[in-house]
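Some structures are shown below for you to check.
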Structure I
Amino acid sequence: MDMRQLRYFYTIATEGQITRAAKILHMAQPPLSQSLKALESEIGVPLFERNGKKMELTEAGEVLYKKADYFFKFFDEALIEVKETGEGLKGQLTVGCVKTLFSHVPQRIKSFREKYPNVTFELREGDSYLLAEQLNNRNIDLAIVRLPLDMEPYSSLFLPEENYVAIMPEQWAKSYESETITMNELANLPLLLLRRISGVGQYELIMDKFEKRGLTPNIVTVCPDVDMILELVNVEVGASILPASILKKHFNAGIKGFAIEDETIISKSAIIWLKDRYLSKSKQRFIEYFEESIGK
């Protein structure tokens, strides 16, 4: 088996059809089919089950596909590194970002592209756990995430910490004379909290603060999307506890924020990338640019 055969197999598996794979590889179907047959003969096991025109991987095919996917991602990174020698900044950055941190991104991309117009971006959204998985699978280059997260596989640039605040419908807020609220008062309100689909995050952090005080909050809704939470607060389903930057970004006449009087709940966040992955010059420069612009 040589790299050409492996690339043919990988393309067929990715596309699920000989016809589409042949078009992508700019070759005729018969030699592509012959290459696949020769590879299966050499290995001694079938790699695909033929279902009409559709090609479905066998168990052995799945194993080879995963290894080939890993190999080609490393190989492509190596090519980028070699080609970049002596070249200026260019290429694409694939950046994942938690929705509640996206305010860090637009102006920095604008300024970065003004300086490096040959660099383009692909943006993806997800919770911290999902974005970490995408990093591990090498589907994205960088991720902007909220912590906690297992940081062992990653290098990181920490962003400024921010406090959580309570938010509630403006009509409810009229019954409060102060600009602050206590944890006990929050526990007695119907609460809407962000919770990751997988892993530990803000929800567990907030619940831990209540539990340490012997309080059982009245949680009426959990969901992973901040826009949903804000809409629910706006129609008076409940109150919530969110990072302060979210209230500033989503200022709404129907929502009011309160500092939490007797508890400090801190939101930590970071840009992360894989320690064992080569980062192109453009990606390294974007991280440096991000670091230079923090606090400005």
Structure II
Amino acid sequence: MNKIEVKQLTRRYGETLALDNLSLTLDEDKIYGLLGRNGAGKTTLLNLITAKTYPTAGSITIDGAPVWENDDSLGKVFYMTEENLYPPSLRVREVFQWTGRFYPAFDLHYAEQLAKRFELNTAKKVKELSTGYGSIFKAVLTLSSGAGIMLFDEPVLGMDANHRELLYKEILANFIQKPKKIILSTHLIDEIADILEEVMIINKGQLMLKQPVEDLLASTHTVSGEASKVDQYTAGQTCVGEQRLQNFKSVIVLSSRVERELAKSLDLELGQAELQRLFIGLTNS
């Protein structure tokens, strides 16, 4: 259920090509990471999935039904955007009640519990919330929506470290309680890496890769040490994410084949790549 199919999706804004013939399918309930540099097309894709804009070409369906002008499809999705879409003069608790009218599965009791955990004052008006508490407010709405597809676009904007960690825990707990499709788009990759099951990387409007995080990291390894010896170890292999400090060098090798004996003979250190460093290396190369 709630299968998302994106087929040959293109979106132009004047001369700017935001998405370029992008196709992907999300049929399993997982926590997905949607990663990309600024301007890569992440928000454009999320806006298209939620019918906030129209494609130049291509299609998006949920369970086989188009998302545009289709309340049934859109009712399966709740989208936390960076912008505030809620009436500024309403109080937080009033927005909770208002949301329940449009999303029958909205859990008001759960929303109130989350508000307490995040110390969100539900008596405040939306316009009175700080940037951080505005993000908390929208995250609480999304988690409480009961939607089978939850989209989070930069969900921790303005939050302190404690609230960010709490949100990641609540997202994971929410998923475990009732599996669904959760898509997280954020630049704080190192903070969400532990809860992601699958990652999608968009680069210059195209889908660079879509792969389970465990498989992606298992297909790479890092090697560090004296630069000339690192070069000897990596001869003929594809590497990204180079880091240098004087004669020290570290790279990510895009191969699961680890030459332990060679590394030992060259006095090199082997390790596992971190998702954020790998992402930076792939999108910089």
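All of the numbers you see were taken from the coordinates with simple rules; none came from a lab. It should be emphasised that the depicted structure is a prediction, and the values quoted were computed from it without experimental measurement.
So P(r) over Cα pairs in 5 Å bins from 0, in percent, for residues 110-197 alone, computed for just one structure, reads 3, 14, 28, 27, 19, 8, 2, 0; which one of I, II is that? Show your work: numbers first, answer last.
Values: I: 2, 9, 16, 14, 13, 13, 11, 9, 8, 4, 1; II: 3, 14, 28, 27, 19, 8, 2, 0.
That value comes from structure II.
Given a computed value of -13000 for helix-only ellipticity at 222 nm (-39500 (n - 2.57) for each DSSP H run of 4 or more, over all residues; to 500), which structure among I, II does it belong to?
Numbers: I: -13000; II: -9500.
Attributed to the structure labelled I.
Supply the structure label, taken from I, II, corresponding to Rg/Rh (Cα atoms, Kirkwood Rh) with the calculated value 1.10. Mind dumping the intermediate values first?
Details: I: 1.10; II: 1.04.
Only one of I, II returns 1.10 for Rg/Rh (Cα atoms, Kirkwood Rh), namely I.
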